[in-house]
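Some structures are shown below for you to check.
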Structure 1
Amino acid sequence: MKLWIVRHAKPLIDSGICYGALDLAADAQHTFQAAHALAQVLPAPCTVLVSPLQRCLQLSDALSALRPDLKPQTDASLREMDFGKWEGVAWDAIPLAAMQTWTDDFGAHRFGGVESANEVLARVAQGWNAARQHKNEDHVWITHAGVARAVQLISQGVLRVDSASQWPKEAPGYGQWWCVNG
């Protein structure tokens, strides 16, 4: 199986703001550029799954306009981590104690009260396992940096983390993609 992890285009939000499940639009021009580049390299046929968040749906729609052979389907398991009450708050305005509590118990703590890193890993692993059932197909996930990081771990057999140091730092840039063999 070859899995294309595609990150949405640059969202329309100021830098330094905490956002995950916050439903933001992406820059239209950057979305079109990303879709154009992706349309040229994706194989046919392939299965395309998309996070239900607006910034991913925009890229999916732009890609479908260029490649009508692709039939994207939304998949809630591909949404970004939900930071709950911290969504839309400047990172430097989040109390240091809240950040420390999260990093002290990174895998299990629900930062913002909604979802932990290990819960994200578990939901992404379900999608990974479903895709692996179709080993001879290419799969495309139009998704987020957090999901890309989770895939890095899952592809290495890591299904739980305890500390923030275990969570990958790297992710595809906005409008970029990685290919992972599974």
Structure 2
Amino acid sequence: MADGTTNENLHKAYVGEAKASVRLKIYAEKAEEEGYPSVARLFRAIAESETIHAKNNLKLLGEIKDTETNLSESLARETKIAGVAYGDFIAEAEREGNSNAALMFSWARDVEEIHAKLYEKALEHLLAEEEPTYYICSVCGYVSDGKIPEKCPVCGSPSSTFFESPPPPVCEK
């Protein structure tokens, strides 16, 4: 584990790499939509590379712990962001008259609250040695445990907008 300025730099590098990974995955989707599959593959490949960089930074920061601790800490983070950050974001967007941003922040807040409940339930699944299937709303990010709802309880989108969470990548190391 690093300390001082190196620790700060590892955190900054992690944030930058994580942002790049997400951005490139979204760019890949756009390239696919526009009929550029080879560019989409490139964006996805580099996104995976950026994810590896972010993971390496998290390891050096000592952020990756045992699964039970990771679940507990994730639960605490989701609860905090849903209760504090998004409320402020929504209020500011409303003050500025940006209803689209306010709606997106509201959806994210609601989904973050659901994430917290999913983490709690995951601890139960872990103890019961159950293997649940998760389904994700492609519009707002709502995650359902075990079944696809007829419509998304957060944004109201139909069941056809849900996709199954992909399986974890296989890593030989």
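FYI, it's all coordinate maths here, none of it is from the lab. All values reported here derive from a predicted model rather than from experimental measurement. Cβ atoms are built from the backbone, for glycine too; each structure is taken alone.
Summary table
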{"read-out": "Given 19.5 for mean count of other Cβ atoms within 10 Å over residues 31-38, calculated: source structure among 1, 2", "value": "1"}
{"read-out": "Parent structure of the calculated result 49, 35, 22, given that Cα extents along the principal axes in Å is the read-out and 1, 2 the choices", "value": "1"}
{"read-out": "Structure from which -11000 was derived, helix-only ellipticity at 222 nm (-39500 (n - 2.57) for each DSSP H run of 4 or more, over all residues; to 500), options 1, 2", "value": "1"}
{"read-out": "FRET efficiency 1/(1 + (r/R0)^6) of positions 7 and 39 (r between Cβ atoms, R0 = 25 Å, to 0.05) derived as 0.10 - corresponding label from 1, 2", "value": "2"}
{"read-out": "Comparison of 1, 2 - label where relative contact order in percent (Cα under 8 Å, 6 or more apart) is highest", "value": "1"}
{"read-out": "If Cα Rg over 2.2 N^0.38 Å, for residues 63-134 alone is computed and equals 1.36, the structure in 1, 2", "value": "2"}
